[in-house]
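Okay, got some structures for you below.
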Structure P
């Protein structure tokens with residue numbers, strides 16, 4: 001299941017029919033703290049104050065098959081004006097999104113990880129080890145001159161470029177619950193290895209790390225093991241990999 005499908009599945013399986021039910025999945029106090037910490041809280045009364053703009057962005061991430069106006073209407077986010085009317089234009093919603101920016105959402109992500117990350121790892125241990133994984137994907141971003149310059153266009157066939165710029169996304173995940181512990185977004189031309197390098201400093205003791213063969217780096221694995229206690233890694237072997245068997249542990253079990 002890819003990231004887009006997972007988000008749509010989450011939205012379908014959760015009662016996202018109103019802000020009050022949506023908010024049961026996330027402590028609203030964390031939203032307030034993120035806005036205060038980044039200086040983006042609303043000072044004057046608006047139809048869509050900053051805290052509701054945050055919920056709008058979260059709703060757009062889950063209800064990805066709907067327009068910004070449809071998501072706002074679905075979650076009943078707009079406050080009534082002095083005349084009691086609950087109307088807001090799509091242009092005003094876009095302005096609210098731009099006014100909010102990315103800083104409070106980044107702060108909110110970090111706050112959620114800080115509060116719930118350890119409990120997610122502890123709840124799904126295997127043989128006493130926290131099970132984590134690193135993997136990446138690419139996502140299309142809106143076609144604009146700025147995005148083309150920042151993210152770049154991937155190749156598409158001989159001497160051609162794709163129609164949309166793409167971003168490369170790499171995540172560190174608690175595999176038992178699919179809880180994201182860290183996430184990096186970069187240009188399409190950036191490698192998963194370089195984007196995920198900062199994850200190494202956040203890996204806990206007593207863990208096993210699963211990575212795809214594209215991230216096979218023995219120097220990195222060695223540093224991972226030596227930084228703490230009981231740190232292990234598991235990677236899918238490449239077809240041309242040459243190894244030496246050091247010890248036979250049992251049926252289908254070897255130490256390389």
Structure Q
């Protein structure tokens with residue numbers, strides 16, 4: 001547990017060092033947080049949504065350009081129907097109640113993932129949020145929603161195969177850059193750092209292509225307990241890493 005003086009020092013260090021341009025977070029541990037407190041799982045998800053608000057505000061404050069949050073994976077549909085219903089309800093609440101505040105903070109809200117399984121009402125809210133914040137030039141907040149990286153890679157491969165079959169592209173023209181251009185949101189740079197909370201140490205089908213040279217930081221903190229100091233600690237840890245991209249030191 002950090003004492004106040006240590007927390008302040010960490011926050012100051014994070015402020016002094018330039019923050020990563022792109023932070024991605026696997027927000028894990030909502031259910032375990034609720035279970036520890038003998039609460040329903042939805043209570044953990046609601047608390048986690050409050051943490052999202054704090055992280056967005058802090059990333060905006062320190063100058064992070066992109067924040068990608070793993071909000072709902074394509075595998076999460078396998079969860080109990082009641083929990084999925086609660087998560088979709090929480091998403092609708094967030095989109096209905098947070099957009100004005102995000103807009104005031106100059107945040108641009110974007111989404112990555114398949115939309116075909118989402119309800120018409122949620123898709124309408126997504127479209128409205130994207131349009132309202134389209135011209136904001138502050139932090140870009142990306143919600144990975146009904147997202148799975150393997151499906152994203154397959155989608156890109158299919159599109160490339162279609163272009164080759166139609167004679168619009170030669171197989172020899174396909175390289176890493178061309179492939180990446182067919183993924184979701186190709187204008188957003190790959191994450192500098194991927195943070196996962198709750199102590200688990202895996203990517204869980206998140207940004208597999210984009211994470212090729214990302215730094216991974218795994219923290220024991222459950223997502224509902226993650227706060228500004230937790231973020232500052234992760235940024236300080238990131239700055240200790242030497243990123244060589246395969247080159248020799």
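Quick notes on this structure:
- With distance in nm of label points 7 Å out along Cα→Cβ at positions 116 and 188 derived as 2.2, matching label from P, Q: Q
- Source structure (of P, Q) for helix-only ellipticity at 222 nm (-39500 (n - 2.57) for each DSSP H run of 4 or more, over all residues; to 500), computed value -11500: P
- Each of the structures P, Q was assessed by mean count of other Cβ atoms within 10 Å over residues 84-91; the largest value belongs to Q.
- Of the structures P, Q, the one that 29 was derived from, the read-out being relative contact order in percent (Cα under 8 Å, 6 or more apart): Q
- Source structure (of P, Q) for distance in nm of label points 7 Å out along Cα→Cβ at positions 44 and 228, computed value 4.9: P
- Structure responsible for 4.4, with mean projected area of the Cα convex hull in nm², for residues 148-195 alone calculated and labels P, Q on offer: P
- Read-out FRET efficiency 1/(1 + (r/R0)^6) of positions 92 and 124 (r between Cβ atoms, R0 = 25 Å, to 0.05), computed value 0.05, structure in P, Q: P
- When mean count of other Cβ atoms within 10 Å over residues 28-35 is computed across structures P, Q, the figure 17.5 traces back to P.
- Structure responsible for 21.9, 79, with Rg and Dmax of the Cα atoms in Å calculated and labels P, Q on offer: P
- Comparing distance in nm of label points 7 Å out along Cα→Cβ at positions 156 and 172 across structures P, Q, the highest value is found for P.
Every read-out reported here was derived from the displayed coordinates using simple, explicitly stated rules and does not represent laboratory data. Keep in mind it's a predicted model, so treat the numbers as computed, not measured. Cβ atoms are built from the backbone, for glycine too; each structure is taken alone.
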